[in-house]
Structure P
């Protein structure tokens, strides 16, 4: 079997049918779907049961709740496909996803293939992928892949990478993609990137990106520690030191600033994250990636220079001021003001 499409399911009754329909509607036939019901308490199990009666492509596994990572691990173990594709159950994929992946895996004998995703903010179901140009494929060296985003659902993988190297997702940990995907790097001989959107990522207000759960958001440290410790354990830490240093700055500090400081002035948490970065990489300002990307990365210079209040003021208070302004001065069609 070519592909195992892994779908973790937990209380997604509003989205599950659309997700499953998009997978079953592929213009490619050599695949299975492994849906892991991770202790859902809504009607998701009934929906899975209904679909399993309609198609023999769907294999349903029921388990007690282990979180997203635990559900993916169960499916990895049960998968029969040569390649793994992760699809979260509130997202969906275009009709040509698997056929496109198959072409590039066959042509280049890849271990990992990254591709683009499209953020979806409505319930509309696009019929086709909209692209402005022909597919663009490039090979990535491991260091290039290591500094790319770790989104698990925007990639397809040779299953043996997980099985042969005993790599699994952590259970009940936020940022499980960060903690897992990068650990595949030392074992991947051929990695490719396809500039083509092959995944529809539905934006949810309760996602980690939009969450205000500051306690769970601090788990970014645990996630990065998992990666850093692993590279030390297998003897690759020095080889990838610059890339790991950059990942620490980008994920632990910069991305966290967007998560924390757009919700409030969480100086204590940001200070703790800053100290973590400095304790692990005291000379991070000399990092080649920091020097390369900081000038063109939005407000990164403020974050790495610990100007947290300036960032908070710009990103959080301006929104409050704008809302207050619109309340006092409602915009009419002929208004000369715009906030």
Structure Q
């Protein structure tokens, strides 16, 4: 894939506060395709109350970045992109007590802005990074790993999950999916993975899935019922959206939970609640940022993620690395579903 290089210039709406450094930053002034992203040389100021300035060593790439770029999740424009990164704290603002200059840190956080060499941002969701976790690994795992954590540990069917239970995970060869396959295995769950190729199915199996279905070749709902002896699964974790919605409901057992957490194929169309009635199904549209809205919850979830990674039960697979200036090529690969595991940008 040919790399796309950007022209570097100072954006006319750059902040007017006194700058301490300059930062190459990916920003959109309009929504659209990958070509809407521009690389700008912007000043970075001092952190205000409750803020920190972080210099990135690695940056995570996620499908939510595509949603921001296209306008599916609207942002005030112009706006920087990127929700995940790892690096070193350069300065802390008034009232920040859990961090200090020189700390190694990682985060998944609003507002977007991690596609940059350095940024000033809210300190609430910035977590100290253990010395034995590399920056690349941290940037590849925070948003995806915390997403897997809140889904597997917090977004549960009404009957709960016990060892041996079947769950269905769509797009299981992606960054979140491969973490979930490993974590589910550690918890004793039987994770049925779906993916778009035999190669991706094999990848999910190698990372802990007990079964894998190529949804391009097979009717995944029929295969799920076959695997579960006609009972169905207790929960479906679905980041695909429109293309998998109806069949996912058919995969659930009575009182099962449909946990939607993404829209890779487009938003789920409106549906009548009566569609849930025959099996008394539950539906939730889950989001990470509600779960990490407090400092205590964010740190507790991050600590659990760090522990499971450091134990070796979950390994973070980075299959693609792009330079920050090649972010357009990175987005094209992500949208074409040409990526596996995690992808990072290097500033």
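Things to note:
- Given 27, 56, 16, 0 for P(r) over Cα pairs in 20 Å bins from 0, in percent, calculated: source structure among P, Q: P
- Given 1.1 for distance in nm of label points 7 Å out along Cα→Cβ at positions 174 and 222, calculated: source structure among P, Q: P
- When FRET efficiency 1/(1 + (r/R0)^6) of positions 78 and 230 (r between Cβ atoms, R0 = 25 Å, to 0.05) is computed across structures P, Q, the figure 0.00 traces back to Q.
- Computing distance in nm of label points 7 Å out along Cα→Cβ at positions 54 and 238 across structures P, Q gives 5.7 for structure P.
- For -10500 (helix-only ellipticity at 222 nm (-39500 (n - 2.57) for each DSSP H run of 4 or more, over all residues; to 500), calculated) the corresponding structure among P, Q: P
- Ranking P, Q by FRET efficiency 1/(1 + (r/R0)^6) of positions 30 and 102 (r between Cβ atoms, R0 = 30 Å, to 0.05), the structure that comes out highest: P
- Source structure (of P, Q) for mean count of other Cβ atoms within 10 Å over residues 62-69, computed value 22.4: Q
Read-outs throughout are calculated quantities, based only on the coordinates presented, and are distinct from any laboratory measurement. Fair warning: this is a prediction, and the values are worked out from it, not measured in the lab. Cβ atoms are built from the backbone, for glycine too; each structure is taken alone.
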